[in-house]
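Read through the structures below before going on.
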Structure I
Amino acid sequence: MITWPAFIKLDGDHELFYIASLEQLQSESHDLIVGEQDCIIDAKGHAYSLLTYTTTELLERQQGIYSLEDVTQLIRAHEFHKVQVCLTKIHFVTIEEAIESLAFELG
């Protein structure tokens with residue numbers, strides 16, 4: 001079972017998309033064109049297949065877990081791509097805190 005918040009990670013793209021809840025995922029996923037490697041990563045570091053979700057509305061958990069360091073690196077790459085934040089200042093205590101940092105981009 002997914003632990004919210006989460007973010008969408010599209011394969012080959014540094015842009016990440018913050019998702020606060022299942023309801024938001026349901027509303028946002030209709031506009032996405034997804035591939036086999038695209039996934040949603042939750043606050044515990046579990047990854048779920050986005051391709052499976054868009055065809056069946058079931059979140060199929062993938063093997064392996066993203067560590068805090070893995071999630072931090074994804075967020076650093078995301079921020080580097082936007083060229084708006086000093087990467088050395090990006091540090092988090094938990095995966096949930098790291099994901100929540102993406103929520104500020106919505107405003």
Structure II
Amino acid sequence: MNTTDWLTLSGSTARLALHIQPGAKKTSVAGPHGDALKIRLAAPPVDGKANAALLAFLAERLGVPNRAVSLRSGDTSRRKLVEIQPCPLDAAAIRAALASE
């Protein structure tokens with residue numbers, strides 16, 4: 001198992017510890033936030049819209065199918081754990097894809 005702050009890799013599974021800021025002007029990666037990666041989402045935190053936007057954003061940035069990205073915990077919280085399974089990327093590629101904008 002390989003752990004780096006907000007990113008944990010285990011076999012073909014990657015887990016991302018995230019801090020989410022819904023209702024932002026635009027969706028973007030803000031950078032580290034304690035032991036999590038902060039992501040700003042343009043979607044409002046209503047009826048699961050922010051969660052759906054988060055999963056789609058991560059799938060696009062990482063170049064994986066939407067079905068590979070799932071929310072493991074934090075459905076109604078700003079603090080979320082997202083799993084990518086299977087994840088064809090290594091830690092360096094994930095960090096590069098999710099670099100702050």
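The table that follows gives values for the structure above.
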read-out: Label whose coordinates, when mean count of other Cβ atoms within 10 Å over residues 46-53 is calculated, return 14.6 (choices I, II); value: II
read-out: Value 18.1, calculated as mean count of other Cβ atoms within 10 Å over residues 38-45, assigned to which of I, II; value: II
read-out: For -6000 (helix-only ellipticity at 222 nm (-39500 (n - 2.57) for each DSSP H run of 4 or more, over all residues; to 500), calculated) the corresponding structure among I, II; value: II
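Throughout, read-outs are computed from the coordinates displayed, never taken from laboratory work. If you're wondering where the values come from, they're calculated on a predicted model, not measured in any experiment. Cβ atoms are built from the backbone, for glycine too; each structure is taken alone.
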